[in-house]
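Some structures to go through are shown next.
We did not get these values from a lab; they are worked out from the coordinates using the rules stated. Here the structure is a predicted model, which means the values were calculated and not measured.
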Structure I
Amino acid sequence: MTVELESEPTRTGWRAFRARLAARPTLNLAYRIGVAVIGIAVLVVGILAIPYPGPGWAIVFAGLGILATEFAWARRALGWLRDKYRQGMAWYSARGPAMRVCAAMATFALVLATLWVLGTFGLVGGWIGVEWQWLHSPLER
């Protein structure tokens with residue numbers, strides 16, 4: 001009875017797929033470019049969404065996570081940002097209810113200003129027959 005020993009463990013799933021891509025330089029480069037484009041797009045959307053209510057930070061972490069699958073600098077940046085985020089949230093939580101109220105009011109003001117600049121109030125006002133000039137975006141003038 002003979003037993004075959006493999007010099008390297010058998011790869012299955014994602015690692016096997018990635019190893020096959022890595023063996024073909026042109027395909028590997030195309031894959032890395034695709035990951036970079038998608039990761040940067042998700043990261044930019046996340047950065048733009050940070051000041052608004054919703055999952056801005058989660059989208060930033062997702063974009064860095066996508067990039068971290070292929071790039072060492074993104075893995076380091078993800079670890080660093082995760083630590084800074086935790087420190088910032090600990091600082092914010094320690095400030096008490098007055099800070100939370102101020103932050104909520106600032107977020108509300110930012111959302112209102114963005115909706116006004118993008119012309120949302122003028123659009124909705126037009127739907128219901130209100131045509132006040134101040135409702136319209138300064139970009140429309």
Structure II
Amino acid sequence: MPLKLSLKPGEKFVLNGAVVQNGDRRGVLVLQNKASVLREKDIMQEDEVNTPGRRIYFPVMMMYLDEAGAERYYDEFVRRLTEFMGVITNPQILGDCVAISKHCMAREYYKALMLCRKLIEYEDERLGNVPSGLSAGGDAG
């Protein structure tokens with residue numbers, strides 16, 4: 001099933017590891033086969049990895065963007081997820097953590113990534129953080 005991306009003027013996204021930017025007008029891109037696509041709003045920079053939930057999100061994002069090299073990021077993901085689960089008591093969030101792990105083991109990194117957003121939202125609510133950049137809402141490729 002094709003993936004249709006509606007792009008804002010100047011919007012950036014990553015397509016199979018390449019950073020692509022839309023021109024000065026709205027555009028539509030239709031991908032006819034499987035590809036790793038991540039919109040700019042869902043891309044986390046390394047200097048933004050400053051909370052436990054973001055420390056889980058980042059290696060999952062890297063596994064998604066670099067599926068051939070996913071094993072390089074998997075140990076970090078497991079370590080961070082285990083730490084997170086060790087201090088969380090909320091059954092819904094723990095269930096999301098288990099689902100994230102299952103998705104990663106099945107190499108369904110995009111699904112795992114979208115669930116990671118819930119972890120970030122949960123911790124932001126608990127810590128009173130005002131999310132900047134990456135937020136748990138919205139949709140992506």
Structure III
Amino acid sequence: MNIVNEISVSFPSKSCNESLARSIVAAFVMNLDPTVNELSDIKTAVSEAVTNCIVHGYRKSGGTIYIKGRITDNNRLTIRIRDKGCGIDDVEKAMEPLFTTAPEEERAGLGFAVMQSFCDKVRVKSEPGKGTTVTLEKTFGAENDR
């Protein structure tokens with residue numbers, strides 16, 4: 001498995017940058033000739049991960065969101081979205097549908113479930129007080145093999 005392309009970008013954890021993250025990742029995967037569904041899936045998953053950084057990772061304090069992407073020669077996309085925010089005490093609990101740490105903001109608690117439904121694999125690493133990294137993996141072209 002050889003690396004075909006890589007990207008690294010960072011930006012302030014502001015709500016207006018959620019659409020920037022979606023656009024950057026969408027442009028990055030265009031060389032894979034994604035279907036409309038594949039493109040929509042990865043954009044939605046990235047949007048959820050970035051929103052989690054803004055709303056839950058940094059809460060109201062603000063910070064920087066880091067995205068690293070890699071495409072390998074088997075049309076495999078790996079996207080890592082990281083914050084250096086408050087971290088997650090119990091990742092397993094946080095990944096349960098309907099769990100939220102921001103009920104006052106009327107959050108549905110479906111972010112991780114959405115990411116999992118649109119990606120082949122979702123991994124979450126977090127350390128309280130140090131931040132969270134969400135890794136999204138998706139193989140493009142697999143939709144045509146079904």
Item to check | Comparison of I, II, III by Cα Rg over 2.2 N^0.38 Å - largest value held by | outcome: I
Item to check | At a computed 13 (relative contact order in percent (Cα under 8 Å, 6 or more apart)), which of I, II, III | outcome: I
Checklist entry - Of structures I, II, III, which gives -15500 when helix-only ellipticity at 222 nm (-39500 (n - 2.57) for each DSSP H run of 4 or more, over all residues; to 500) is computed from the coordinates? => result II
